[in-house]
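Only the coordinates and a few stated rules stand behind these numbers; no lab work does. Bear in mind that the values here come from a model prediction, so they are computed numbers and not experimental data. Cβ atoms are built from the backbone, for glycine too; each structure is taken alone.
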Structure 1
Amino acid sequence: MDIQRVKAAGVAAVLTVAAVRSSFGAGPVAKNYEKVNVANGVVAFLSPEPMTPLVNGNCVAVIGDDGVLVVDPGQFPSVARRVIGEIRQLTDKPVRYVVNTHWHPDHWAANGEYRKAYPGVVVVSTSYTSTMMRTKALQFIDPKAIESGVDGLQQVLKAGTRKDGSQIPEGFKRYLADEFTDYTDFVGELKEVTPAFPDVTFDRDLTLHLGNREVKVMWLGRGNTGGDAVIYVPDVKVVMTGDLVVAPTPYAIGSFLGEWVVTLDKLMAFDAATIVPGHGPVMHDWTYARSVQALLRAVLAQTKDAVGQGLSLEDTRTKVDLGTFSARMCGGSERREIAFREFFTKPAVERAYTEAKLEGE
């Protein structure tokens, strides 16, 4: 969900949102994972629901006759090393391919650990993703930049006030303190990152072979980013969606809302027995994806109506009402409501406003 979740929003997001910590123990919750056998020879390493903006994408290993394909190694080198150890327990075959679904670092910053462990590994992404990884993404894995954000957060905690001078409630201070702890740890992780960029890129589709097992890698259209890759394993009907599908609440920072709706139609046309989202639990039908699509349509329709009335962006933000969706997706959880507001509603309305303006020209 790390959009990094600090993701494309930038280091400034470190200062704007936090969430309740669970009882996973010391260190960021995002550094934990659950191993799930989702199909014959397909194993997912699912990141837990994050407690702060620091997240890690789901990772999947597809095991074939003569090798392994890994989707999205995540962004923590220490976690990637643990997953590599798990893969070696599952098979003695080498990891031949690493596929990155998109450019957000929580899905690829740990690529280098696979290159160290398997020198012959081939990293694969869309052309758009490769370009973004080599340019825009680098600021989000720069230890000095993140450290600067952590220092700024520390100053906010000391001052006890927001940027506008208003007091930060005591409960929210505790959330910010948890965030400070997570990102302090993250700085140490980033110092171990050795960026490994794609060796092979594609624009529409690519078929990879692991012996007799075929893996299809496709770009269906713009959505969460401009280069979202979807991975499909036909023999077991498993689809990996990247951040086109994220649960329990989607992200919309730097997204293409109108096109995302269309891309989801193409995604949901797959005959899928198992769906592994970019973040969140394994799914077995498209029910949740249809909810995301309905949410996108609601934002687009309401924003278009506001633009038609000549409203400003700020007035449009006030007018757009996503309360029904928030209630359904957040289930009353304050942490989820914060994530929904900061990482979906705010950027989605802004993007929908821009798209509506462009459509009207």
Structure 2
Amino acid sequence: MWGMRSFAWLFFAVLPLTPHAQDCPAPGWLRLDGERPAAVAPGALIADMASRDVVLLGEHHDEADDHRWQLQTLAALHAQRPRMVLGFEAFPRRVQPVLDKWVAGKLTAAQFLAEVKWDEVWNMPAELYLPLFEFARLNRIPMVALNVERKLTEAVAAKGWDALPEAEREGLSRPAPAPKPYADELARIHKEHKGEMPLANFIQAQQTWDRAMAQALAPHTSGTLAVGIIGSGHLRHGYGVPLQLRDLGVKRVGTLLPVDASRCKEAVAGFADAVFVLPERATAKPPPPRLGVQLAQDGDGVRLAEVTSGSLAERTGLRKGDIVTAAAGKPVKRMPDLIGAVRAQPEGTWLPLQVKRGAELHELIVKFPPAQ
């Protein structure tokens, strides 16, 4: 999928369902602390969550309604607990000074996105997240960068946590071990995506990511409500960031997730504290074309860090490690060059790519399927 950091497809991992999975009920809040999901009044639920130390709001990064729900929930929490900080998985720690300038009102939206290098650090459509950023700015809510550099998780995946010098760990402490259900699910994903790295390293890389976000949120829990805007795959069943927070001594953690008709059967006891069932809606236009890759900046080129099995990219002949040098006859030097070319491509058309593979240049044609 376009715009995801290395290992980012873990966000979309779906854990196995339990026997009590239910059909999708009417839109609204469901608590999941009983044997079966139960409708709950928004006021009671928000009051409970506002009393916690940390509240984690999940998302599927490219789902607009997930982000609208996050903003709605954030506003409700802020009304009850105005002293808060807002942490974002989207940002690595090095851009924290830019977040501070944004909240202080010293940057325009365009300047903010340029200074954080949005299309490189996250490269999801900025309009999905801007309402959240603007809410923080309007209310002077400190924004916190929760993530680490991609090179750290890639190094753990390649060498393992223990082989990584302490100076290269960005101040992270050792993650709490993965519970067996979490490790089993990561093993399934590793196999499904034909992971080349050792399974143990793959699991440690995901835990490093979880630990980084937990460790960035934990210092902000003294008299302040810390809210995390984080991919749902790091939160489901309490195996990711919630587990690492508990290991750091933060016990009063609330997890809220959005689900729609395609995912509501996941909402079983232990999946989260509560879920918000999103209503069905008409799609105004088809989603942008997707290749099924993850990108990484490689000097003055764009490297394919991952190519998803069975994806359009794989069917085209693209391989992990390829460096894309041109798209539609135009040079590709930065990730936004390639992302823009793909997003602008109409369905049913062909996109020529020039790819460097080792010392050789290859010409490949991506054939986007026609609209259904």
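Below are the figures for this structure:
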| item | result |
| --- | --- |
| Structure responsible for 0.35, with FRET efficiency 1/(1 + (r/R0)^6) of positions 176 and 328 (r between Cβ atoms, R0 = 25 Å, to 0.05) calculated and labels 1, 2 on offer | 1 |
| P(r) over Cα pairs in 20 Å bins from 0, in percent from the coordinates reads 31, 59, 10, 0; which among 1, 2 | 1 |
| helix-only ellipticity at 222 nm (-39500 (n - 2.57) for each DSSP H run of 4 or more, over all residues; to 500) from the coordinates reads -12000; which among 1, 2 | 1 |
| Computed 1.49 for Cα Rg over 2.2 N^0.38 Å, for residues 248-351 alone - originating structure among 1, 2 | 2 |
| At a computed 25.1 (mean count of other Cβ atoms within 10 Å over residues 72-79), which of 1, 2 | 1 |
| Relative contact order in percent (Cα under 8 Å, 6 or more apart) from the coordinates reads 24; which among 1, 2 | 2 |
